[in-house]
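Values in this text are rule-based calculations from the coordinates and carry no lab data. These figures come from a predicted structure and were not determined experimentally. Cβ atoms are built from the backbone, for glycine too; each structure is taken alone.
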Structure I
Amino acid sequence: MTDIRYDVLGIGNAIVDIIGRCDDAFLATHGAPKGHMRLVDEQTISTLYSGMGPGIEISGGSAANTMVGISSLGGRSAFIGKVADDEFGRIFSHDIRAANVAFATTPTVGKLPTSRSLILVTPDGERTMNTFLGVSTDLDQGEIDADLIRASAIIYLEGYLFDRPDAKAAFREAMRIAKSAGRKVALTLSDSFCVDRHRAEFLALINDGVDILFANESEITALYETNDFETAAGHVARDARLAALTRSAKGSVILGSGERHEIPIEPVSELVDSTGAGDLYAAGFLYGIATGHDLSTSGHLGSMAAAEIISHVGARPAVPLAELAKLRGLTS
């Protein structure tokens with residue numbers, strides 16, 4: 001059997017985030033649904049970029065953010081995602097490698113440009129994402145590195161990527177390789193709009209091979225077509241081997257092996273930007289599971305990582321999460 005070299009391997013969209021601030025009127029003017037992610041074309045994202053104020057550019061993408069969080073906790077992480085051989089592709093590649101995440105996917109030439117997400121943060125800290133997917137969704141089985149999957153304890157799949165047939169095939173191939181190697185598979189539902197597009201297929205994945213499911217309250221209620229969180233929690237407790245459900249200010253609920261753990265939020269002095277909160281919660285939880293911590297401790301690691309990320313602009317930790325975990329007695 002292949003030796004484990006990485007705690008978690010993320011597979012998802014390789015996106016450069018452009019983070020800026022705006023008011024609610026700006027969102028309304030441009031038809032951007034507050035608090036959600038929408039897919040836009042290159043012209044729309046250019047119009048938004050021209051109309052917004054100053055922005056911060058940094059490599060992003062949901063699963064990529066999670067892998068950076070795991071590295072910040074002291075874990076070993078890797079990422080598979082598709083970029084173009086252009087300026088934004090070089091920004092993404094530099095940033096993720098600088099964060100000590102293994103990234104070796106070869107840039108493409110002569111196709112679509114590297115994906116970008118314009119993240120607009122309103123004064124209440126809520127983030128609205130406008131994403132031009134570019135080349136990232138062209139990921140297919142050619143990018144699935146079987147040796148890398150076998151060398152990773154957990155494979156983490158990003159639901160946002162699940163829109164094209166080739167990407168779906170790549171997901172299923174990654175799951176097949178991981179299962180045959182005795183590795184765990186984790187899935188994040190990513191967004192309620194994403195759930196609405198792929199509900200039946202997500203449910204099939206959860207029942208057929210996903211070991212760890214991540215969802216927020218809106219995503220899990222959308223999955224089971226109910227407005228009641230507890231009803232959805234009851235369904236997922238039946239369907240999933242292990243589920244980590246985040247509920248914003250209500251904390252999170254972890255369900256697995258007949259257990260239920262209620263994890264409170266980690267207090268923050270000020271909510272600055274909620275971008276990446278779910279991504280970093282997943283980072284803390286996955287790091288905990290991969291390094292042998294129990295469910296409760298893993299949940300507290302997730303809450304700690306999420307609290308750090310919402311206390312500043314951007315979806316990458318501003319301080320080493322490993323230091324925070326030690327200060328809070330979560331790791332030794």
Structure II
Amino acid sequence: MVHRLLQIHTSAATTTSVRDVLTKFEPVWWREHETQEDRVLFEALVEVGREQELLDSLDRALQGDELARLLVLPVEATLPRLPEAPKPDESDVELARTTGRISREELRDDLASASTLSWTYVLMVVLAAGVVMIGLVRDSAAVVIGGMVLAPLLGPNIALAFAATLADGALATKAMRTGLVGLGVALAMSLLVGLLAGVPLDASGGIACAEIRARTDPHVLDLLLAMAAGIAGAMSFTTALAASLVGVMVAVALMPPLVVFGMCAGAGRWVEAEGALVLLLTNLVCVDLAAVATFLVQAIRPRDWWDVQRSRRVVRVVVIALLVALAVVSVLVALGPHARG
């Protein structure tokens with residue numbers, strides 16, 4: 001079981017409201033401590049997946065208290081051990097959908113942090129793209145996958161899907177800017193390498209490396225890979241899994257076709273570059289669509305009803321746009337490189 005420790009700092013004006021909320025929701029454990037002057041500290045231990053409604057109620061109880069602060073802290077272990085929590089009532093569909101995932105606020109903070117544009121992020125993109133290029137040229141799948149452990153594109157792509165789910169314009173802008181910079185840096189590197197060194201060719205003038213050829217001829221199975229990558233990427237954040245490991249799936253779906261597109265375009269291999277571009281666009285659409293669907297299934301939505309109505313409209317537009325884009329790229333994948341040409 002994974003738990004979170006809530007620390008609620010309040011003034012005397014909101015103490016009764018907070019106490020009533022904690023009494024109503026009955027967390028695993030909670031205590032009230034008097035501090036200096038008229039300040040009160042509440043501490044509550046709550047199981048991950050069951051804290052969202054409690055956090056929303058506490059947030060409403062603290063409104064108007066300018067001195068109030070609610071902190072959500074991870075809990076590594078507890079002694080003595082806590083008993084196993086009872087399984088959620090199968091008739092409570094809402095609880096079943098939220099069981100096991102972290103709160104909306106914690107998830108947003110994690111994704112906002114993972115989407116921060118910094119020199120560290122740019123360096124990770126450079127390293128990942130460089131390792132992928134080496135793996136492609138050496139025709140080594142192991143090296144290509146090794147470069148994906150860095151997973152620099154995971155955060156911005158999943159954050160963009162999350163922002164669409166909540167109609168969060170600020171997070172969407174931040175994620176899109178960071179993602180475009182990452183894609184642009186990797187593309188510029190691969191274009192330069194293709195322009196200066198070209199791509200390895202065999203005696204007949206075709207591309208010699210199987211790892212490169214595999215990214216120039218998209219297959220229907222690539223759609224399933226990208227969908228799985230989007231679901232895994234979203235769940236790596238909502239369930240606090242090892243994002244760096246799950247990020248390999250997202251990175252495999254995005255970085256190699258991006259690098260192949262740049263290298264082939266730089267070398268003037270336009271047919272192969274077109275196939276890699278179709279694969280890249282297909283994977284981008286599938287990853288974002290699958291991530292949005294995962295967030296919706298896990299009942300992630302705004303707290304206030306008016307924001308819920310607005311987010312539903314935004315999600316409807318986003319999903320329709322992604323489905324249309326998916327239909328277009330699916331046709332291009334089905335046609336194959338020769339028919340497209």
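Work out which structure the value -21500 belongs to, where helix-only ellipticity at 222 nm (-39500 (n - 2.57) for each DSSP H run of 4 or more, over all residues; to 500) was derived from one of I, II. Source structure for this number: II. Looking at distance in nm of label points 7 Å out along Cα→Cβ at positions 10 and 162 for structures I, II, the greatest value goes to II.
Looking at FRET efficiency 1/(1 + (r/R0)^6) of positions 202 and 266 (r between Cβ atoms, R0 = 25 Å, to 0.05) for structures I, II, the greatest value goes to II.
So Cα extents along the principal axes in Å, computed for just one structure, reads 51, 43, 40; which one of I, II is that? So the calculation was done on I.
Just checking, which of I, II has the largest value of FRET efficiency 1/(1 + (r/R0)^6) of positions 130 and 258 (r between Cβ atoms, R0 = 25 Å, to 0.05)? Sorting by FRET efficiency 1/(1 + (r/R0)^6) of positions 130 and 258 (r between Cβ atoms, R0 = 25 Å, to 0.05) in descending order puts II first.
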